[in-house]
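Trainee: Take a look at these structures.
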Structure P
Amino acid sequence: MTNYDTVLFDNDGVLVEPPAYETQAEATRRAFEAVGVDEADQQHIDAVIHGVTVDGLREICTAYDIGATAFWGAREHHDEQSQLNAFETGVRDCYDDVSAVAKLSQARGLVSNNHHSTIEYVLDFFELDSLFDTVYGRSKTIESLRLKKPNSHYLDRALTDLDADSALYVGDSESDVVAAHRAGMDSVFVRRAHCRDVTLPVSPTYEVQNLHGVVEILDG
């Protein structure tokens, strides 16, 4: 058993419930409408939701003859507002087992593909600020897409902030596992309800059912 001095957490699907597909789709439709596209192709909506790349985004915008910067600005605005509304109305909630994080003696950080401003809102709304020593989400820019996991960019920054020697990353997706390993970290895959039956093409170091399982790993 490795003695870890640092543990980093993903946010959506780990600390708080993930956004619903239809909420994301509606926010994307509104973004298209905001730049004059009333009938966006469903394949394009899905592409924007499911990990669009910089090149892929530009191709989509070219198909509608719209500016990529304008569309992405609208998308990020509507996406963030849809998330805040979901939290405020109770459609999305914090997982009950997040309280387990407070039991850890290790340095703790949060690294998410979500907007940094959305992460700040979540931590304040659910009063989780004190649980983490460093926090990273991405900026609302097109170029930020290049830095999303599985890129280890923000994991690397968090590890530097915490002067980590041996670290663990807790996530709920393939990209979380890949990013962790690229950063030289061990990984924990949390099999929440939304990813219970997912088959991973990469192998995490550990699998758990909830955050109490993470505590057990770190307690040795």
Structure Q
Amino acid sequence: MTDSSALKVLEPLKIPTVAETVFEELHQQILSLELAPGTKVSEIEVAKAFGVSRQPVRDAFFRLSQLGFLSIRPQRATVITKISEAAVLRARFVRTALELACLRAALEVVTEDDVKDLEKLLQEQQAAVDAGERQLFHRLDDDFHRRICALSGHDYVWSLIKEQKAHMDRVRFLSLAYAAQTALDDHIEIVAAIREGKGGVAEAKLTEHLGRIQTILGRIRDENPGHFQE
């Protein structure tokens, strides 16, 4: 008889609930501006589009409202919130602090293979920029920062950063029409500094990189006034 005791060490598979699936899809559409700020949404219409009941949609709406992306008002339309400059700047502050801490820890343990993996990712990012694939570059951009957190041994920090940076993401996505190459050039310089063991340079470049959103915020607002809160 086959010994199946080894199966006891396996981690249980986490299967996303319907509410989680609806949340993730709506969250992504909001951050990529497929659902633009000011857009009205309804539980009935979303439930119909996803082919689900209203309860998981209601749960997803509540989570989005808690994150500040939905305004739910009884007896009135539920609306995708407009971009808050204050929320963007708060998110930038928190994200910078967390990522710098991860970068410092990563610099102490990074290996040659780790650097090569980052350099391969940079090549993928360049291909996305050259092809004008904004959504792909946005995903690869996130992957770059996530990997640095993982290299530090504190990969759980990325989930904290991901929640905080969501208010930055809509602005970041709008900026990719003209700033994707600049973002990539920053990544290249960060990786070069990591390879050369220049921790101070890497930290300074990461700080500058994450701070760029503050310098372009005015331009993005001028170009997309209807997306921002008054």
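Every number in this text was worked out from the coordinates using simple rules, so none of it is lab data. Keep in mind that this is a model prediction, so the values were computed, not measured. Cβ atoms are built from the backbone, for glycine too; each structure is taken alone.
Trainee: If you rank structures P, Q by distance in nm of label points 7 Å out along Cα→Cβ at positions 59 and 115, which sits at the top with the largest value?
Mentor: With respect to distance in nm of label points 7 Å out along Cα→Cβ at positions 59 and 115, the highest-scoring structure among P, Q is Q.
Trainee: Something else: When you work out mean count of other Cβ atoms within 10 Å over residues 123-130 for each of the structures P, Q, which one comes out largest?
Mentor: Working: P: 13.5; Q: 16.4.
Biggest value here belongs to Q.
Trainee: For mean count of other Cβ atoms within 10 Å over residues 107-114, the calculated result is 12.4, so let me know which of P, Q that is.
Mentor: Q
Trainee: Using the calculated result 70, 59, 32 for Cα extents along the principal axes in Å, pick out the matching structure from P, Q. Show your work: numbers first, answer last.
Mentor: Details: P: 55, 35, 33; Q: 70, 59, 32.
Among P, Q, the structure yielding 70, 59, 32 for Cα extents along the principal axes in Å is Q.
Trainee: Right, something else. A value of 2.6 was computed for distance in nm of label points 7 Å out along Cα→Cβ at positions 27 and 131; which of P, Q is the source structure?
Mentor: Derived from the structure labelled Q.
Trainee: Of the structures labelled P, Q, which one yields 2.5 when distance in nm of label points 7 Å out along Cα→Cβ at positions 35 and 75 is computed from its coordinates?
Mentor: That value comes from structure Q.
Trainee: One of P, Q was used to compute distance in nm of label points 7 Å out along Cα→Cβ at positions 171 and 195, and the answer was 3.2. Which one was it?
Mentor: Values: P: 0.8; Q: 3.2.
Only structure Q yields this read-out.
Trainee: Which one of P, Q has distance in nm of label points 7 Å out along Cα→Cβ at positions 43 and 179, as calculated from the coordinates, equal to 3.7?
Mentor: This value belongs to structure Q.
Trainee: One of P, Q was used to calculate helix-only ellipticity at 222 nm (-39500 (n - 2.57) for each DSSP H run of 4 or more, over all residues; to 500), giving -12500; which?
Mentor: Answer for the origin of the read-out: P.
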